[in-house]
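Take a look at the structures below.
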Structure I
Amino acid sequence: MRADVRHKGEVIIVDFKGDLVVEDGEEVLRDVVGELVAEGWAKILLNLAHVKRMDSGGVGELVTSWKLAHEFGAALKLLRPGDRVKYTLHLSQILPLLEVFEDEEAAVQSFT
């Protein structure tokens, strides 16, 4: 799993590439979101367009990251999760908890 961080105004966008699975990608997600929250970023958009698969470990880390962001007053939203990732989030019943966008500009605008 690789994560590239960029920003558009006050919104931090994290572009993930790889698999969000146990012992591979979940540590990257946890570390990146933890660092962003610690630095005081309040608008975090996770771009999952290039995440091919997610397992229960990835789902757990996503939920943990979402909770951490909310505890510190930050908003965490998802951008372009693929069909397999969406299906995994649907099965785990957390998809309704998350704001998910297909368009980056709409996602960025939703933070205002």
Structure II
Amino acid sequence: MPMRSFRLLQEAASCAATALSLANVYYVGRRTLGTDQARVGVRAYLTAFDVLPVDAGTLSDADALPGGDFEDNIQIAAALRAHVDVIVTRDEAGFIHSTVPILAPDIFLQRL
């Protein structure tokens, strides 16, 4: 997401994501764009999002959730602990059992 989009998002909503997501941003960015650009992405991420912790309690909560994708369950557990209003994801099917409402990114942006 370009920096301009991050700034617009910050003006319209309070956004949070897990530390796990940040690691994924770096991993994908490094493999596709190189280390320097991945670090730019990480810095943009840290500017745009509050980072939700993934601690032992979050992991225990994730383990207790239904569904077979532990990474998705970590996101749900962190969202529940932080009392977020909605989870924005392209993988709506992976969050079918979430009690936190799910929105696709395009729908979320339309609703801002």
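We did not get these values from a lab; they are worked out from the coordinates using the rules stated. Fair warning: this is a prediction, and the values are worked out from it, not measured in the lab. Cβ atoms are built from the backbone, for glycine too; each structure is taken alone.
Here Cα extents along the principal axes in Å was calculated and came to 37, 31, 22; which of the structures I, II was it taken from?
Clearly, the read-out refers to II.
Taking distance in nm of label points 7 Å out along Cα→Cβ at positions 37 and 53 for each of I, II, which is largest?
II
Of the structures I, II, report the one carrying the highest value of mean count of other Cβ atoms within 10 Å over residues 13-20.
Greatest value across I, II: structure I.
Can you say which of I, II returns 26 when relative contact order in percent (Cα under 8 Å, 6 or more apart) is computed?
I
Consider the structures I, II: one of them gives -18500 for helix-only ellipticity at 222 nm (-39500 (n - 2.57) for each DSSP H run of 4 or more, over all residues; to 500) as calculated from the coordinates. Say which.
II
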